[in-house]
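Take a look at these structures.
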Structure 1
């Protein structure tokens, strides 16, 4: 171990001891002040044990752990309540029992959360709830500073005493010291100065008392200095085998079980926040489950010894990184050094000024309030900030547990309301703007463009739940009724970006099916996840007898089905029968050009499943599909091929490879028996030599085909960007 490790450990131990004194004073103030000397020992015991255990088991090297302000502030509320309920001398042993049980319970809960791998779920705690927790802790620290420095609670019973000069003087001194500490530490950016500043503040108080001619005994009697521990106090204070355990009001401990559970929750959230801060500083990913288990083990050890609950700390970890690097050795040694006063005596407690302890609480409280009531205003929405303020009021009035529950409920309701405003509809187009991947004969393509308004395509988004499902139904109902005069044959619902639906959403889709049946509209559901399909089938959709709703694997397949039905309905009104010569005559015009081109073509036939050409083949020809249907497939073994396009004759196939001179980027497979005519690159070159005019007319034909495809693609892109 290096000298730097020793220095780092000593600084961390000194700072932790200072915190232990102040946090113990926060719990053991007012009616519990008689237990403060033993309370300091309990705090020191918890600090040392938690510090060493977390240093050993944490995923962070050099992790510093000790009792922390949010957790102890929550525990102080429980202690104050228990003191009121029990009253008299019996209240102090009961509070020691609460402290020990709290550490044991917190340790068990943290370890269980880590074992269940719940760390990632803790990241979903609403941010305003966390802010409300910490802001309320800041207020409680300021109130605790008043109790520590005056020994009085803020209530009507002590109103007169609080207004006296001695009480106001001690509290004023605590505020002055706290503000001075806050300003100096903030301006210097050197938290390591804290022990030196506290010692200086203590010497200043003693100097002022001496100048006023107030002996130490009178200063203690007046509440300016702590009372020294009685003989025998200050060792390990093994609560579980001490005489005090017989004076515990266990019924009160049982009544506060829920509050102690809140302490465990506050500790878990504090660990999450501190670990996240250390992640950023270390530029690493924390193993939250390991952190939970490490802190769980540490608190089980502290509770077994009767020590105070503690957890991983952020500021002290960052300070240790700045001055000593990331070493487990100095963290373990720091915990060991914290325990030294228990071994060598607690006499120093009798010389600690109460305004210094109160001042440290003021410093901590101001820091938390600045972070969560001032700085947070700039980075939070109005609702989130108001929720923090409301949580502070609720926690101060009812307690952490009630405030947390109400805060989480409010956050969830706000999220549901905000999310529902986004709506489940991402995009809404018609077939006139967006088509399937099927290239159809010119007559079919023109007809489908003309009647494209009869097919409506709706892209859905997000989780469809009670907040969005009825809005979705009302949206589709309004669209259907608005365009009823023009006529709608199909509504296509794309679920590709929908991770799930709830029961209310299932009911809304049933209502939509009933509306569609009434209006004579077909519903196409596509790209649904298995769990969504199962939920809809449970409501009777997609049954064999269902003539309204239909399920397709992809949007492309659903649109193809709708297009096919419209083409079938048109029937003989479409001029679909055409042979090669008629087709070319219509596209090229000049009869002589057509005859010269046909002489260059090689007729071919393929059965279903046969490859016209394969992905990776040389681009040695293009094909004129006269009759039948082929699919363009992207081969990706061992996975299933992806259909890029489907073509129904008459159509041009493979022209891009021939013109670009690039290897085939996809395969073409016959879906039905097909008749094609092949134009090889050699025959094409021969046509250009022998009849440039015919070749030019064919080039113009290809350009028109590509322009039509590009024009529709541009319209699709424009529609999708709206």
Structure 2
């Protein structure tokens, strides 16, 4: 490393005073020579000597001259011609390659976290949330029927609100059980809504809905129970009760009565309140708060305006509805930050509305809302890079968006505003729920790595590769939360190779902290979900798996800090790296189906209301990465690891691609192209 510094200092001297070094040459030639010296010295600074184990590397992944040149210039190369769908299998294939160094990547750890997290979420939904939702909506449906049948026809608005609540909760019951009985006075409406949800092929402008959102995607697809849960929860979360609507004032009168009636039914039933709180609070822990007014807030408003003597019949008087509207205008009742449905024109939807469960405010959807029309004229759909640049502070992502800023002049200032907003986020803000905390773990991957890091990390190509990692992990996040996030529109061989851990200790620390938080919060709620097991005696819970994963991350953090401090890893630590395939297998294979642990997945993240184009983020198979690094004694060595592959593409006509369709694209090799900037590290 000292040689590099001397070369760099020499170059600066020549560049700044060429007349001193070469006084007899014309200025034009001097300028040309200066440029050549820049190129030559840059080549020396960023080139690596032939690693001592390069023949062993090429015995597994033969490198043509261009790939080898990229490896020696950047210090690493990702080989897009090799693809794998099992991360533990990738590392297992290196087990008997004694001369090959193993490189443990942050991608591998993020994939393990996604698998554990996604499995945990599925089993929470199966074992806890499904039954709670079913009990709650059935009870609310029966109570709504009782209210309707006992309300006098002399209260027409209240009577109609009660009928519509019967429709609302009967739809939810019918989505969970298609044999559920439907009262005659609600039958036409229930049949219409259920059919639209099951067909999920119609898009309506507000006050309608985008029914394509009800197509089960993510881990819900092809699981009969979870598909029912997905549709029901989507209905309870997306359905809007309007507080005010200038174009449809009578409809909003009815819907505000509906919302009050629902909140009063919850107030009257302690069991229903507990069920609602159980569902809302658990999903709040995972995905955050609703981006709308909740029934609890409605209860507070009614109590403040009318006191303890309130009866629902009071809302037959339009003057009392106006009093409630005035109350909801106060700042303690939140405005929605994210537009939830297709709009025909700006300001068509009121900024405040009520939802039973509410889709959750997630900051990346908020960013997408802020970097598209109307905030950025003519920009209909965002890019994943917007999230990396604004929320997570990636300067490289910001650079890669320069062409977009030229096309859309308002984009730059809008991004600057968002950066300032997220710079004010505290650690507590980032850790307030699992969703935000996951994003927080990605920030250490997106910094500009200085001279304290290995040379292969000190270049633009590595920044692009880590963008690939962060975007892939963000795609996994959106996939896992496709229901809740509010969319904007074994053997121990003796080895010779010196293994290496991607030296990002803050990343391992934050991911371990996130896992500890999930474990602590779930145990506090009395939830310790048992893992599916092949054998009766082989019993594990997610608590066991999360703690096991935390221990792995703690170990990798220690190794990474030693590497940055140029401290040699012990033989035992080297052995741990080289048997990493066993660590991965223990975390993944014994308890999840092989299909579930594969990396291929897709998520739709934003919809253009006007053209019907839908932005998708996808993750393909793993690619091998070859990295050149120095051992503490200065020896140059190459290692093999594996990284994720990231894709971004659009579909027309409100088409939403599911995991099963995406996997067919992967297997048939009909994928969209990778982002242009990925060429900096791919070969």
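Nothing in this text is a laboratory measurement; each read-out follows from the coordinates by a stated rule. It should be emphasised that the depicted structure is a prediction, and the values quoted were computed from it without experimental measurement. Cβ atoms are built from the backbone, for glycine too; each structure is taken alone.
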> Taking mean projected area of the Cα convex hull in nm², for residues 342-445 alone from the coordinates of each of 1, 2, which one would give 15.4?
Replying inline: 1
> Which structure, out of 1, 2, was distance in nm of label points 7 Å out along Cα→Cβ at positions 638 and 654 derived from, given a value of 3.1?
Replying inline: 1
> In terms of distance in nm of label points 7 Å out along Cα→Cβ at positions 206 and 270, which of structures 1, 2 is highest?
Replying inline: 2
>> Please compute distance in nm of label points 7 Å out along Cα→Cβ at positions 62 and 470 for structures 1, 2 and give me the label with the greatest value.
In response: 1
>> Given a value of -19500 for helix-only ellipticity at 222 nm (-39500 (n - 2.57) for each DSSP H run of 4 or more, over all residues; to 500), calculated from one of 1, 2, which structure does it belong to?
In response: 1
> Suppose you compute Cα extents along the principal axes in Å for every structure in 1, 2: which one lands on 126, 61, 42?
Replying inline: 1
